[in-house]
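Once you scroll down, you'll see the structures, which are given as C-alpha cells.
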Structure 1
Amino acid sequence: MDPDKDESLAATFFIDCDHRAVREKSRDLVMDIEGAKEKSIRLFYFVRDGIKYNIYTDRSTEAQFKASHVLDIGQGYCVQKAILLVALARAAGIPARLRFAEIRAYLTPPEMVEKRGTNIFPYHGLVELCINGRWVKATPTYDRLYCEKIGISPVDFDGENDAMLPSHAEDGRLNVEYLRDRGSYADLPLEEIRKASVSWKYLKK
C-alpha cells in the first residue's frame, strides 16, 4: 500500500477511529452501501448536518479535539468537525487526512472579531478523502441550519469534486477568502495551530 494511504488509515490520539463509538457510528452509517465514493458522501453529510457548527465550542484541552469527544457532544468548530470526518472515514476503511488553510471569514460574528482582533483564521480545517485513487477535498464545517441563518449555500459533496466553502453569500456579500494553503496532515498539528491562532491567547486566560 502507498505509505501515505497507510498513514491515512491509522488511529491516533486525536483521530481515534479505533474508539468503539466512532467505529459503531461509522459502521451504522455505511453498512447498507458499497463503494468508497458512496460511503464518503454518507459520512460527509452526517458530519455536516448531524454535528452542529459551533465556533465557541470549548477546546482548551487536547481531549476536546478527539473525534470521539466531538461525536459525543454533537457539535464543534471547523477543525473538530474535520477530525471527526477523518476518523469516521478511516473506520470505514477510506484513507483520509486533515488539510488546513488560512482564510478570511467575512461573516464571522462581530463579537468574535472584536474578541480575536481579526476575521482571519490561520488554520481552517477541512478533509481530504482518497476516493478511487485520488484525493478529494471535503468541507463539512457549516450545518444546513447555520447556513440558512447567515444566508450562505451549504457545501455539497459528490465524492468526485472538491467541496469548499462558498466565496460569497447568497445575497452577494463576501463570505470566505482563501489566503494560504497549509497542506495535508495525517494527524492534528495542535501545537502549530495554537501558536498561529490569535484565539489561543484568549483560551489560555
Structure 2
Amino acid sequence: MPRNDYLPKSDSDLVVWHDRFKTAATGIGATLGIFAVDLTEVGNDNTALRNRVNASATATAAAQQAARDRQTTRKTVEDNIRRLARRLKAHKNYTAALGEQLGIEGAEDTTDLTTAKPKLTAVAKLGGQVELQFSKSKADGVNLYSQRDGDGGMTFLARDTHSPYVDKRPLLVAGKPEVRHYKAVYIYNDAEIGQPSDVVVVTCQP
C-alpha cells in the first residue's frame, strides 16, 4: 500500500518536523552515514526555515493589523466629513454650487425602478447554506424566490432589506448535494417593482 508524503503541508508543521529530523540526524548520523557537512546543511536549512516562517507570520499579522487600522481610520474620516457636511448644508449661505466645489453633492440617481432589476449572486456554504448577495439600489429591499428539486417553480423565500441574506434551510436529503435556483425582485413601498434579476444556480454542499 502506498504511503503518504512524509513532509507536512503547513509551514508550522514543517518547522516541527524539521526540528525533529535535525535532532534525530544528529543522534544517529554516524549509523546512516550522515556526514558533518550534511548536518551543517540541515542546521542551516532549519535556521533559514524558522526565520522565514516567523517573518511571514509577523508580516501577515502586521498586514491584518494595518487593514484593521485602515478601516478604523476610514470610518473616522467619513464620519467626521459627513458630520461637517451636514452642518455646512444647513448653513443659510449654502448652495448646491458651493457643495459641488467641496465635493459633497452626490451624483443624481437616475435609476428607474420600474425597469431596473437587481444583481444577485449566490455562494454555497457548508451545511447546505447559501449566501445571497444583492444590489438594493434605491429600493427598500428585495423579495427573494427559490426553487429546489421537486418544486413546481419559484416560490417565495424571504424579504430582505440588507444584503446579504443567508438561506439556512437544511438539505432536502441529508448528506446529498442539492441544486437551487434563486431570483430577486425589488420592493418599493411594500410592492414589487421592476424586473426580476437573472436566475442564479448554485449547488449546495452537505
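Computed from the coordinates by the stated procedures, all read-outs in this text should not be read as laboratory data. All values derive from a computational prediction rather than experimental measurement. Cβ atoms are built from the backbone, for glycine too; each structure is taken alone.
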Of the structures labelled 1, 2, which one yields 17 when relative contact order in percent (Cα under 8 Å, 6 or more apart) is computed from its coordinates? 2
Between 1, 2, which one scores greatest on mean projected area of the Cα convex hull in nm²? 2
Computing FRET efficiency 1/(1 + (r/R0)^6) of positions 47 and 119 (r between Cβ atoms, R0 = 35 Å, to 0.05) for each of 1, 2, the value 0.10 comes from structure 2
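If we compute FRET efficiency 1/(1 + (r/R0)^6) of positions 79 and 159 (r between Cβ atoms, R0 = 30 Å, to 0.05) for structures 1, 2, which one ends up with the highest value? All intermediate terms of the calculation are to be shown ahead of the outcome.
Details: 1: 0.85; 2: 0.50.
If we compare FRET efficiency 1/(1 + (r/R0)^6) of positions 79 and 159 (r between Cβ atoms, R0 = 30 Å, to 0.05) over 1, 2, the biggest value is for 1.
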Work out the source of -14500 here, i.e. which of 1, 2 gives that when helix-only ellipticity at 222 nm (-39500 (n - 2.57) for each DSSP H run of 4 or more, over all residues; to 500) is computed. 2
